[in-house]
1. Have a look at 1, 2 and say which one yields 2.5 for distance in nm of label points 7 Å out along Cα→Cβ at positions 26 and 90, as calculated.
2. Given a value of -0.62 for log10 I(q)/I(0) by the Debye sum over Cα atoms at q = 0.14 Å⁻¹, for residues 34-105 alone, calculated from one of 1, 2, which structure does it belong to?
3. 5.2 is what came out when distance in nm of label points 7 Å out along Cα→Cβ at positions 10 and 74 was calculated for one structure; which of 1, 2 is it?
4. Tell me which of 1, 2 gives -5500 when you compute helix-only ellipticity at 222 nm (-39500 (n - 2.57) for each DSSP H run of 4 or more, over all residues; to 500).
5. Here distance in nm of label points 7 Å out along Cα→Cβ at positions 98 and 122 was calculated and came to 1.6; which of the structures 1, 2 was it taken from?
6. Upon calculation of mean projected area of the Cα convex hull in nm² from the atomic coordinates, which of the structures 1, 2 produces 10.1?
7. For mean count of other Cβ atoms within 10 Å over residues 50-57, which of 1, 2 scores largest?
8. Where is relative contact order in percent (Cα under 8 Å, 6 or more apart) largest, in which of 1, 2?
Structure 1
């Protein structure tokens, strides 16, 4: 079933009803993500399906496609990073339940059952950001350090104090 993304949902009711949500969210509306972007233009397309697997584990199947405008830290040029996310988030009530999730599931803490799906989308995009954005295809800076570089280091400005201390003895 396709529906607009509500502000909050009851995760457990959504699982029982096997609800699905599809649509897009503007990047400008994602306040936490926006500070990491070069500009807040564009949107993220999402598909979120609530379900239970064959083991009875309640989960969200989240798929997101977005182009994130970033600033290359090597060339200082803007570029768009294509992001495709396809993950399963296992719903848990407490952190102790995390270890019981099957392989392939990431935990999603839903203590009281209330979820903000826009925040789930934003969280997944934040996790997809590279630590250091580098435009694909840019040449790596090739720097080789040698022992001569260490010898060419400037003299310690406190070396004079050391000689004064030794001369007083």
Structure 2
């Protein structure tokens, strides 16, 4: 298990790609579960527990549907287990890294200027988009620019759907 975590960290550092993960159903389900759990913890900052659970399930399903659609439409369906495991595993790593600055931002009294926690959270979002672009680039055997465009589209779709289904009330 330690080696798999090391692969996820290496993917986050752009040293490896999704092809370096085993094409394992067990790993796929494990990473999707971890992704849902880590997104639940992030969603608790803005929502009650029931809504946070719904948000995490929705975000996880979106990741799966968008990834499956992208790979099937581009003729790379055999890459689904590794690509989705890589996206969910690195997403979990980044969500866990994002927990401290997100909670720190939430606990601060809101001031008109950006805080260090806000900047850290923003940096993690940008890093996340580049990681997703890196994974998609390998999965589609294309350029990083194409992967980044897909990553931004994934992010926009996810944020739009989450905002529509679960508007903030706090």
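FYI, it's all coordinate maths here, none of it is from the lab. Because the structure is predicted, anything quoted here is derived from the model rather than measured. Cβ atoms are built from the backbone, for glycine too; each structure is taken alone.
1. Values: 1: 3.8; 2: 2.5.
Traced to structure 2.
2. Numbers: 1: -0.62; 2: -0.47.
Going label by label, the one that fits is 1.
3. On the way: 1: 5.2; 2: 2.2.
Of the options listed, only 1 reproduces it.
4. Working: 1: -5500; 2: -26500.
Only one of 1, 2 returns -5500 for helix-only ellipticity at 222 nm (-39500 (n - 2.57) for each DSSP H run of 4 or more, over all residues; to 500), namely 1.
5. Working: 1: 2.2; 2: 1.6.
It was calculated from structure 2.
6. On the way: 1: 18.0; 2: 10.1.
Considering all the candidates, the number was obtained from 2.
7. Numbers: 1: 12.9; 2: 16.4.
Across 1, 2, mean count of other Cβ atoms within 10 Å over residues 50-57 peaks for 2.
8. Working: 1: 20; 2: 28.
Across 1, 2, relative contact order in percent (Cα under 8 Å, 6 or more apart) peaks for 2.
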